[in-house]
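Just below sit the structures, each encoded as structure tokens.
Bear in mind these aren't lab numbers, they're just calculated from the coordinates by the rules spelled out. Remember, predicted model here, so these are calculated numbers, not experimental data. Cβ atoms are built from the backbone, for glycine too; each structure is taken alone.
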Structure I
Amino acid sequence: MPFINITATQPLTAEQKQQLIQRTSDAVIEALSTSLPSVRILLNELPAGHYFSGGKFDTAAILYDIDMIEGRTEEAKADLIKRLSQVAHEATGFPIDEVRARLSDFPKENIGMAGGITAKAAGR
């Protein structure tokens, strides 16, 4: 755990996708002190006309939506947001001002783990 959904509002090259996913994983591991086997990343690319921001269609942007087990410190979350903004900008060339991250904490009993048990039952 965590689950990371990345939405790119414009198409990315294969190299950009690989860099974005790998460097996002590294940032999550470093900022949240988690292990690689627990990181899940899903990348979505929106088709033209499916993103509207500030009165404009198809602004180049990266949106992170991160679900994680409760308990991370405010400092760790701030560090993660900072790291992800830099990673997205460097990996895609999209403006850093167009990178957003939304972090959601879930109670341990609301997260399913391997084997079909809750995170709380798994001792997390």
Structure II
Amino acid sequence: MIWLLRFVLLLFLFFLFSYGVKSLFTSKRKLETARKQKRFLLIDDKDVRKNFSLTYKGAVFAGEKYMGPAGKTFDIVSIIIWPENTVSLKGLVKEDIFYIDKKLLECYPNAEIHWKSPVKEFLQK
């Protein structure tokens, strides 16, 4: 009986440890850490159907990718980006938005980037 109790306790500790290690390396945690440190981080699954997240200077953005014909191959041809929280945009300048565009174009050179409101209106000024 005592061996069974020890085995269950050991199994519980193993699952607790594995859950802790797994939660340390999740993409949401990495994104939150990068947001707090105000650095650039792009978290993107190569699956076209999944949205991506990025952070830069404390602002968090989300985006959708659309696939289409690009020359003789299919590639990401359109990206739509919007801020997750518009209050976090305070302090960003146009050069910051252009930096985000440049970083996205490094990953998706055939993509056309479209911003949603309020960044769209900010860029049109």
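For which of I, II does helix-only ellipticity at 222 nm (-39500 (n - 2.57) for each DSSP H run of 4 or more, over all residues; to 500), calculated from the coordinates, equal -13500? Display every interim value, and only then the final one.
Values: I: -10500; II: -13500.
Going through each structure in turn, the value belongs to II.
Of structures I, II, which gives 1.5 when distance in nm of label points 7 Å out along Cα→Cβ at positions 25 and 41 is computed from the coordinates?
Details: I: 0.7; II: 1.5.
For distance in nm of label points 7 Å out along Cα→Cβ at positions 25 and 41, the value 1.5 is produced by structure II.
Thinking of I, II, which structure, once semi-axes √(5λ) of the Cα gyration tensor in Å is computed, gives back 40, 20, 10?
On the way: I: 27, 15, 14; II: 40, 20, 10.
Derived from II, not from the others.
Consider the structures I, II: one of them gives 16 for relative contact order in percent (Cα under 8 Å, 6 or more apart) as calculated from the coordinates. Say which.
Numbers: I: 30; II: 16.
It must be structure II, since only it matches.
On distance in nm of label points 7 Å out along Cα→Cβ at positions 17 and 89, which of the structures labelled I, II is highest?
Numbers: I: 2.6; II: 4.8.
Structure II comes out on top.
For FRET efficiency 1/(1 + (r/R0)^6) of positions 9 and 65 (r between Cβ atoms, R0 = 25 Å, to 0.05), which of the structures I, II scores highest? Present the calculation step by step, with values, prior to reporting the outcome.
Working: I: 1.00; II: 0.00.
Comparing I, II by FRET efficiency 1/(1 + (r/R0)^6) of positions 9 and 65 (r between Cβ atoms, R0 = 25 Å, to 0.05), the maximum is at I.
Can you say which of I, II returns 4.4 when distance in nm of label points 7 Å out along Cα→Cβ at positions 97 and 113 is computed? Before the final figure, lay out the partial values.
On the way: I: 4.4; II: 1.1.
That value comes from structure I.
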